[in-house]
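Each structure below is given as structure tokens.
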Structure I
Amino acid sequence: MVPARSASHAFLRLQRGAPATLAAQLVEQLRRAVLDGVLQPDHLLPSSRELARELGVSRNTAVAAYEALAADGTIVVRPRRAPVVAHVPARAGQGAARAQPAASAPRLSKSARRLAAVVPPDKLDALLESRARSRPFGVGLPDLELLPWRILDRCLARRFRAMSAADALLDDPRGAPLLRRAVLHHVAVARGVRATVDQVFITEGSQAAIDLCCRALLDPGDAAWVEDPGPLALRAAVRMAGARLVPIPVDEDGVRVDVGARRAPRARVAFVSPAYAFPSGARLTLPRRIELLAWAGRAGAVVVEIDFEGELRFDGSPLPSLLGLDTEGVKDRVIHVGSFSRSLFPGLRLGFMIVPPALVRAVAAVRAASTRSPPYLLQAALADFIDEGHFARHLRKLKQATRRRRDLVLAELGRLLPGAVRARAPAGGSVLTLDLPADADDVAIVQALAARGVDALPLSRSAAARAGASRAPGLILGFGAHAEPALLEAARTLAAVVARAIGARERR
């Protein structure tokens, strides 16, 4: 420790051997003293020679500190005269500023305030604390043990070695052409999509694609259909655009187009998941699909088709995309959104969207004004992974494992859960729902499960709040990310927690 030898600067404490140099420590401590009001404006400072002698450091250290403070305007250095503290306002609540009223909190935009009202505090806390984890029944998580990591590593290393100057300078807002071609080929085979490479955009996951759709298609106050129940992240993106959310109920045949046509006949956008509605797992039947596209044509609206695990269908082939329908005007009204986060891993942050030809230039302009496409190396490696057939093989393996786990979890929950709780068996995807008695508190049950190492989502939070209507309680469970022993143990924990919660309410 290097103590100050002058009472006037006794607050200075320099630590030899610390990671920061003595000069850097001196700069930080003097700047803090000025901001805190310990050193007032026009306060005379000792010369660099005197300061060095007081602190027992070299004069070069003192000179370097003064030069750094003068460069950012903290002090004023004058030729042949002692330096003085500049007129820097003290921080609120410190030194001379203590008598001033406390500053009010920064004002948020209306869209940010709306978003804060949508995102549950516990979910936001988990995001801010970076509590990355994968626990049984967590939703939207893949099984990392099933991934062919060595093949992915080989694809990435090969592309890194082969990257050219042209690749390094790629700046197309739609993304790398090689991945756009690979994606288009994959969705043409797997989902019946008919489009051209020019219509494909590579995004930072499906949420980034949804956000881009909102910014390109919605003005503040515009009406937008969203499925009810549906994902919170989608509702948050629509609210951030300042649009008016119009919840449309989902039944066993998918979104109720007739209800949407009554509630908002001139909505600008309809966000739907025809192959797999989250969290119910309902699929949009062909009559409903035709009805939806006919409404979009009459209203001049765009249908944003979000493909939540549409390829993980257990019975029969995956349902075709809306872009696979041979219906008049479909290519001008549908944006197809997909992601690799659930089939590979979320940290990959790669998704895609296929937009109508008439919107390509406008969407590209919006994209270029905000973000660019994801890193080229990741795009190129994923393109190879798809083109060489690895992705299709991985999907087959994933589908088999997911179906096996679904059957196991349903059987175990059916054996353990009380009769008042009903499990809905999904025809595809990696999520199932449990319907709880009407008076059950699904949020409290989720919290009790979390304390026991099991994750779930409350169904009530996925439903839109409507005046005078209660939201049906339930649990949303993801079963695709863990092996059978972990799922069985989690099912036993869940059954015990649910039975205890329901029994306690019945006793009251």
Structure II
Amino acid sequence: MRAEGLGKAYGAITVLSDVSLDIRAGEVHAIIGENGAGKSTLMKLLSGHVKPTTGQLHMDGEAVAFSDAVEAEAAGIVLVHQEILLAADLTVAQNLFLGREIARGFMVDDAKMNRRSAEVLARVGSVARPRDRLGDLPLAQRQLVQIARALLEDRKVVILDEPTAVLANDEVAALLDIVRDLRDQGVGVLYISHRLDEVQALADRVTVLRDGQMIGTWPAAGLSQREMAELMVGRELSMLYPPKRPPASAAPILEVTDLAVDHGDAKASFALHPGEVLGFGGMIGAGRTELFEGLMGLRPSHAGKVVVHGQEISHRSVGRLMEAGLVYLTEDRKGKGLLLDEKLAPNLTLQALDKTSPGIVLERRAEFASLRSAVAEYDIRVRSLALEAGKLSGGNQQKLLLAKVMMTDPSVVIIDEPTRGIDIGNKRQIYDFIDAMARAGKACIVISSEMQELVGLADRVLVMRGGRIVAELAGDAITEQNVVYAATSSRHGTEGEN
């Protein structure tokens, strides 16, 4: 497949211009760039989801113009979207075969679809079962189902847009093996990822996009991860993480004792100090997100005691905890954090209407004043303040979500996966925001699956396994090796006991 001079404009706004590249059989071609660089637009142009404004596509030497994604799939091209575009109320097998059901006479052959589904699910390393309701699965399993759907039939070109953003380490390893198998079978793979270690491990060639323009294509073997990052941002990178802060010495601002979530018997206890960044590490399924959803009243919890500013909070709810100064920034910004079809202003002010509209009537002028202030303070890059939240890039959505929770002026900020699916430039900004919070005396909890993020950001790291805190690391003991060891070792206890 070859693209020549490909571009896309929406009215007077050009989002991609003059991109020329080829996709070769039996090759992994990585596309990298910051959020908003044009990667997803390019993928949609190549896969028939969007029609180009300028330029031409060729398949096997012949000019082609796809009317839609169905026509592109018929030609052997499939795009696995970054977002989960599946039906939550259908079973896994029904999703895999939606629109291409296997018939037996006048009936759908569920038994055959279930058998085929089990085979392809095993191929991608999913533990989902064909009859599982998709909406009941964790986010990572839903993503694996989406990838499995793309691999049900033979393809010439497979386009993967951030396929590992929500996957655990073992799931990532299985997916990378699948990509290598596709390459070995003669498939052309376009691979979009912010994880440059994956790009370096997989890619034969790398194309860099910046600000909607193609910077160039290079053999992957000739580029280090640092060089890739510098090409993406257009400047030499300084240190990614801000300098560590002095150890927190004030009395705890938050104390949690023997908190148990849902109906389990695993209990967790910890304390958090003003001016501290406390990291929570562990493998997928360790119970980190569940613990803090339970703490915030977003899921049932029992047996625990929560003290904020010296006062115990009983009958916990999101509202009571926000009044006490706690906010929680969810890991699922698209599903739980933002209203993607709503404008930016209501998304920003929804949790703080008492500040912008203290009466019974919405104060639109005050909403827009708050939005203008947040856009400047958090560097939310928008073409128009009248945009819907779903039209922002991932990094700008995350900054909008951060601005939203900060509207309540909290003293404790809990951030779950702060930079998932975000490019390097926006990562540094998020890290600087977290550092600024801590230096201003706020207390911050960071839940992250990226070990290096915990090492670079946190003053202390608590490692969880099976719903329990099994280790505490501080100072020089905060290393990737120690986090992984504590998360996977069968022995409980803190680093100080090892």
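Numbers for the structure displayed
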quantity	calculated
If distance in nm of label points 7 Å out along Cα→Cβ at positions 86 and 278 is computed and equals 3.5, the structure in I, II	II
Read-out helix-only ellipticity at 222 nm (-39500 (n - 2.57) for each DSSP H run of 4 or more, over all residues; to 500), computed value -9500, structure in I, II	II
Winner on mean count of other Cβ atoms within 10 Å over residues 38-45 once structures I, II are ranked, highest first	II
When FRET efficiency 1/(1 + (r/R0)^6) of positions 294 and 390 (r between Cβ atoms, R0 = 30 Å, to 0.05) is computed for each of I, II, the largest belongs to	II
For 53, 30, 26 (semi-axes √(5λ) of the Cα gyration tensor in Å, calculated) the corresponding structure among I, II	I
Identity of the structure behind 7.5 (criterion: distance in nm of label points 7 Å out along Cα→Cβ at positions 30 and 422, calculated), options I, II	I
Computed 55, 37, 24 for Cα extents along the principal axes in Å, for residues 174-269 alone - originating structure among I, II	II
Entry that produces 0.20 once FRET efficiency 1/(1 + (r/R0)^6) of positions 70 and 206 (r between Cβ atoms, R0 = 41 Å, to 0.05) is calculated, selected from I, II	I
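Readers should treat all values here as calculations from the given coordinates under stated rules, not as data from a laboratory. None of these values were measured; they are calculated from a predicted model. Cβ atoms are built from the backbone, for glycine too; each structure is taken alone.
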